[in-house]
1. Work out the source of 50 here, i.e. which of 1, 2 gives that when percent of Cα pairs over 27 Å apart, for residues 298-537 alone is computed.
2. The value -6500 for helix-only ellipticity at 222 nm (-39500 (n - 2.57) for each DSSP H run of 4 or more, over all residues; to 500) was derived from one model only; which of 1, 2 is it?
3. Starting from the value 3.1: which structure in 1, 2 was distance in nm of label points 7 Å out along Cα→Cβ at positions 130 and 234 calculated from?
4. Determine which structure produced the value 14 for relative contact order in percent (Cα under 8 Å, 6 or more apart), calculated from the coordinates; the candidates are 1, 2.
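Values in this text are rule-based calculations from the coordinates and carry no lab data. Fair warning: this is a prediction, and the values are worked out from it, not measured in the lab. Cβ atoms are built from the backbone, for glycine too; each structure is taken alone.
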Structure 1
Amino acid sequence: MKLGGSNRKGISRTVVVVIIIVIIIVAGGLSAIYLRPSTSSSITTSTTSSSTTTSSSITTSTTSSAPSTPSTLAIDDWVWPAYDLNELYAFTEGTWPNWLEYTVYQPLVWVNETAEYQHGSIEYTPALAANWTVSANATLYTFNLRNDVHFSNGDPFNAYQVWMQMYGFYYLTDNSSSWLDGYTIFDMNNSEFGPATIALINQSGLINPNSQALAIMQNSSWPIYVTGPYQIVFHLESPFLFLPGQFIGYEGLIFDSNWVLQHGGFGTPTAINSYFNQNAIPGSGPYEVSGIAEQNYIQFTQDPNYWGNNLSQSEINSNPYFDSGHVKNVIVYYKSNDLTRYTDLASGTVQIANIQQANWNLVTSNPEFSYVTTPYGLQAAALALNTLAYPTNITDVRQAIVHAINYTELEQIYNGPPYVGPSLPLYGGYYDPGNIPPYVFNTTLAEQYLSKANITNFPTLDMTTYSGCGTCTEATQIIQADLAAIGITVNIEVQTDATYYAAYGSYQYELSNPSLIGQISLISGGAGFATADLDPAGMWVALVSCTALAENWAIYCNPVVQKAVDAFTSSSNVTYIQSMEKQAETQIYNDAPYGWIGTLGLLGSAGGSLVWQKDVISGFLLDPLMTGQNTIPIFNTVTFG
């Protein structure tokens, strides 16, 4: 979103991608937003704070009179945040789903949702970073921060806070060079950051750091350094066109690092400070956590001292994510049973709920409800084949499996067309530049591959998913039946979501523990997958990188493919990047670490979507990563009537 207020200067860089978005109002009282990808568009880095464009929100078409605004907004969700309230797990993406996104923790960079939804482009725009500049070779990003922001406990937001947060994540990854979402874009060799540095800075804190602390933070031989209280510089080892896209969520959501230091610090790479699981780190957003009941609910209350209360209405209109909210209290419930969530919504116990496939017919037949659909090409479903576990470590076995799947039947579940991974159709010229075809359902070919594998007494395959996900269950059963047709027996192991995700860590972790995963698994258990950042490199880094910090479900690493992953973070030459992608796509197609099932037409909440009472709710904004970070509305933008 664009930042209102005084004019600030910066530069704009047009760098990437493809989308055209069309809004359609569905007859019969249901309003839905359809965003469909096209073949030409762009990602724009907007570093100015113009206020000429207003953002759109998801709205219903009802004309009936609405009841008064409730004193508490209640929302039902289907999955509990993996590490409760602990924002320190952002570098692992373990904060998903982050119900605190933008409402408690605001980002350095926004995405203009008007452009994303209506104009077919992705625009990085100012948020807590008022503006930024980029060097001609795309290796030096200088972010100028807002100087009028404070956290909910009164601590000021400044460059020192951001510096400590970034290096804190670096430390928690055990000083990995790929600490930022798996991207190897920084030369960390000169960064001597660890417990001694943290202890030294803790002596004076981050509000008015002493000369020793400042000497460390201003050291320009380190890749991230400050030049003053409101300017921070990111010096990249090589060109990377998409750095602002890393600060939209996860590591880019800013918390009070000074408060972290006062409450036990970051912990260690092997024991992250668990105090923050139940005690939320203060953020700069309009709400603060006022209560939590484990595996039950999180309650939020408006911060009466929210810094954004001083913004004018015109500034809020141009930057709706800065809205102070329209209800005093918000409570988000974890309800694992889909019918319970539907009943809560139908009875008025909650005003918004995530409804899944099992009860989707109840939603579409009820004229009192509206729901969200999303762009084909923003989210995906795929079957991961463990390349290190027997017998899926055999290429012919994997080829047999990917050709034995009835993709048409699975596409009906996910409400979207097939695709060729790892990239997503959203990204235009970066999507399937080699025109690789999707895998086809061909049992004869599958049996031929299986025969070539020459395995006597083929073992039963373990397939993992998690409970409470209707689409996951249905998809795994279809795959189980498809593989049975070529003589492969599959045992479906349904786990809790915590157990399921505990098996997935960095690529190196999975490399050491391949048996934890089972031979086959739907990515995200089958609920659908969206990236943790908004750029075309995201799916490559997540699914097929040798340096992935999470989500490489197939434990797949190939030097040809890694060259394509590295091209995104080593070159600003689009032609070169796409040429590397072409080679890598052929390698991936032949290696078959994934069966690419399809993109999602609904929001991605396990085959359903967000549903709301249209006589109560008039509009809201979503996580721009389309559930890649958050599965509920950005609730300070919910409007009523």
Structure 2
Amino acid sequence: MVESNSTIEAEWLLASYMLGFELPSEKNIIRAVLQRQRPDGSWATYPGAPDGDINSTVEVYAALRAKGFDPNCSELVRARAWILDHNAMRDLRVFTRYWLAMVGVWPWECTPNLPPEIIRLPLWFPFNIYNFAQWARATMVPLTIVAARKPVCPLPGGSKLEEVFPCSYENFDFSIPAKRARTFSLEWLFLKIDRCLHKAQRLKLIPFRENSIKLCLEWIIRHQDADGAWGGLQPPWIYGLIALINEGYTMDHPVVSKAIAALGTHWSYDRNGGTHIQASESPVWDTLLAILALHEAGASADSTEVRKALEWTLNQQVLVPGDWAVKSKNARPGGWAFQRANNYYPDVDDTAVALLVLGKLRTGTGELRQRVECAIELGLEWTLAMQCGNGGWAAFDRDNDKEIVSKIPFCNFGEAIDPPSVDVTGHVIEAFAALGYDKSHPAIRRALNYIRSEQEEAGSWFGRWGVNHIYGTAAVLPALRAIGEDMTQPYVQRAIVWILSRQNDDGGWGETCASYMDPELRGRGPSTPSQTAWGLMCLLSVNSTPEVDAAVRKGVEHLCATQKSDGSWDEDHYTATGFPGYGIGARTNSTAEEIAKRLQQGTELSRGFMLSFNMYRHYFPLLALARISTGPPSYGTRVSDF
């Protein structure tokens, strides 16, 4: 189960209003949204955020108005007061402006132009769609159609949400760009080009527009997932539906009906009487890490639970080419995706953990051994083909790091590109070690050089896909030990000193999502089960010392003290990352003030997207405790002592 923020439900509510269909359990979805409203009237991007999020709050407000809520009801009165107090309408992100344009609130001419002609651009051109990250690409293609057609479905009574604008609606300056730019900068140039594109579009001076839209429609249909979604993510799924229906595809068309039907399947979950819709789903990732934790805790490969999960994992290997093949033409398919039905976008992270699991279990898989060996061969070949030029691995594509694409007006949310990250690279190295490789392999040598170059001065590593430096460091240190690195080297010891310095007084570890904006908060935050497990796994990567053993003991004591009677843990804070909101998806060494000025976001992460994988609180503590109880004597403290 993947938790995010209320924009997911808000956008589905808006889409159902505009397209004229009712969501499954719609009343419960609205209930779930209302349950997340903060006392100050806002909605936030993650629990414990220091402030609400302007985009989430405005989108929820618009969605509730679309569903017939009276603007004078208590929920909207509080939300409206917060919006006005924060002058929220001035600084809305691009996606929120698109949604408001679709319901007649924001002028389409004051949204970033996203021409469908990008589908024609050659691969060598910087703005070819395959130079954008997987998630951006899959979202942009349907949005080009929406932006070209400019559909409008007015809110009930023709409301333009006049009540949330700080001055009269007629006097509001809608032309203020969502993405600010310094004069004569690249961003400034692209804003000028954007205005020219709008003018050319108004004058119908763009040739072959209809044919470009047709090419985009064909791309969308070709990329639909087996379960009806697109890209395994909410944005391409919801924008794909809007684009298709606006182009005349009916509700009973197989592509459309399949997409809508998916909403009533594994994409939603119930909690406290409300129904939430997932932004993505993580069954492959969760299954792989659960197998790993069970195996290291002593479950054999031929146990009923592990065998069943292993067979399912083998069946999930993606054996058809996807978008990755555009830049890796000669590689055979062989990766694993994050979601259960996403053949176009396998990712290196899931593939690395799959190879790690298969490498550890291969000798005990019995009659499955041949299938396991074949899966390893294909997965290994695919992973090697995906290594980037700097020695690291990214999530979905090779060398997807052209920062110029993040400068266009459209890209003011999340990350537009998919450069290598140390957490993915660490997982690959650990997998290779489980398959018998060592530091002499050329790919490993390059990867180790990349990891050393990415280390922060304080000793930690940036966490691209998990919060944050605790996650990045916990991906690197176990990988270094597994591959045979000398763990007494100064750069390793600096990392250990850093992780020791971040242990909380209660024995656990925690890091707030706000650390992505404030460097002083790196490794700081309330203790959580998953981050405590990551801290322990860092310490278990080095030899026993009195200081390390004492910290391990305190960490285990914390996990034991917070474990529930059913064996699980509670975790209220988000510890996974969709987007830090930097635009480029890579670490930054700027100060909090510099980052805030450049990104137009604070620790509320209005450009970011934080996540909670609900299984993290279970299998990561199990994995850490298992490594203590079954590891070598150098690990020091043993679980049996408690």
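1. Working: 1: 50; 2: 39.
Computing percent of Cα pairs over 27 Å apart, for residues 298-537 alone on every structure in 1, 2 gives 50 only for 1.
2. Details: 1: -6500; 2: -14000.
Comparing all candidates, it corresponds to 1.
3. Working: 1: 2.0; 2: 3.1.
Answer by label: 2.
4. On the way: 1: 21; 2: 14.
Of the options listed, only 2 reproduces it.
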